[in-house]
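**Student:** Just below sit the structures, each encoded as structure tokens.
Read the figures in this text as sums done on the coordinates, not as results from a lab. Just so we're clear, the structure is a prediction, and the values are computed from it rather than from any experiment. Cβ atoms are built from the backbone, for glycine too; each structure is taken alone.
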Structure I
Amino acid sequence: MGIQESIQPLPVSDWPRGLDNIIADMGGKPINVHKLMAHNPGLLHAWWQLRNYLVAGGSLGKRRGELVILRVAIHMQTWYEWGSHVERALACGIREEEIERIHLKEPGADWDAAEALLLRAVDALVEQHRLPPPLLSELRQHFSDAEIMDVMAIQGMYVTLACMIRSWGLELDEHIHSRLPEEFLNSGVPEFT
């Protein structure tokens, strides 16, 4: 018997009863990443409360949480997360021109000091797997320890999701894809410049 190289999102009709709360939370229509994770019901169930906290930005708030997620999506080159969170970023008031600038390797004067540090923190976490002491010291001038922990947790959760998404080639949900502005549809996930 050959190894199955890809798993497909599990239709909601095939989900075990223990995941009914997730189906309800998503208005009966979980998105593809949740359907993928439904192949491991214990993981999806355990992950759900953390997901709900972090997708709302945790103590960072929605705007800053979305900045972290978009930066991770660029690092991981994950279209699914990029497309999903461009939509969410726009919905929480992040402007298109800000989204277009998030791929700049060196966050410039276009960002306020705290948000430029936030983007640098994501870079350090993805690339070095830690916040070096000088960067941590700078972050503490703008963020509480709880907020810094939330940066780490959001980054970690979205790196994990990106690994699943990329391993199994998960497609962006059509209803999310259809709501993206045209300029984001054609460009894909930006590269760092």
Structure II
Amino acid sequence: MNQPPTPERPDEGALEDKETLSEDDPRIYVASLADYNAGRLHGAWINANQEPEELREAITEMLAKSKEPIAEEWAIHDYEGFGPLRLSEYESIEHVAQLGQGIAEHGLAFAHWADYLGSSQWGYLDNFEDNLLGHWTSTTEFAEWLLDDMGVDIESLVDERFQAYVTFDVDAFARDLSFDFYISEDGEGVYVFEAT
């Protein structure tokens, strides 16, 4: 069975490029496939918060620094700052730019929205602001907010004589909300969107 070449240490320029990016910037590591096939790792970290033309220019610049005589093909070998999204090696530059710019403008909530839509529905990314309800520490906290926002006072629904005997299962209500809303968890809580 053929094994891929063992890459050499990444070129220093690529490492320096990554260090100049903010920790929160969405970025991609683009590698030269000619170098990879020759047993070398040659590439660069590129800020994804750019126009497609700027991303293409950065890729062309990286390829021009290759030691291989014909370095034209490239692939995305790594990425950071895209939250739950999974980019393919051959993700279109237009998608990378749209996602990078959206995340830079709106934060990781935009990545959660894109993940919900799936790549076949990224034409609806512009509906982000219309569909985002917010970020809460838990689904239960969202459920409590929603009840309050709707003006529902559970105690007022039950005769005062019976209030001590009646409880409202807010956790069950919160679980059931996943049928009506798209709820995406992250390490800080949940993003909630109107379902499409």
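**Student:** With helix-only ellipticity at 222 nm (-39500 (n - 2.57) for each DSSP H run of 4 or more, over all residues; to 500) derived from the coordinates and found to be -11000, which of I, II does the value describe?
**Tutor:** Numbers: I: -18000; II: -11000.
Here the read-out was taken from II.
**Student:** Same structure again: Rank structures I, II by mean projected area of the Cα convex hull in nm² and report only the one at the top, that is, the highest.
**Tutor:** Structure II gives the largest value of mean projected area of the Cα convex hull in nm² among I, II.
**Student:** Thinking of I, II, which structure, once mean count of other Cβ atoms within 10 Å over residues 82-89 is computed, gives back 23.5?
**Tutor:** The read-out was computed on structure I.
**Student:** Still on this structure, I have one more. One of I, II was used to calculate distance in nm of label points 7 Å out along Cα→Cβ at positions 50 and 170, giving 1.4; which? Don't skip to the end; give the middle numbers.
**Tutor:** Details: I: 1.4; II: 4.8.
For distance in nm of label points 7 Å out along Cα→Cβ at positions 50 and 170, the value 1.4 is produced by structure I.
**Student:** For relative contact order in percent (Cα under 8 Å, 6 or more apart), which of the structures I, II scores highest?
**Tutor:** Working: I: 30; II: 17.
Structure I gives the largest value of relative contact order in percent (Cα under 8 Å, 6 or more apart) among I, II.
**Student:** Ranked on distance in nm of label points 7 Å out along Cα→Cβ at positions 42 and 66, which label among I, II comes first with the largest value?
**Tutor:** Largest one: structure I.
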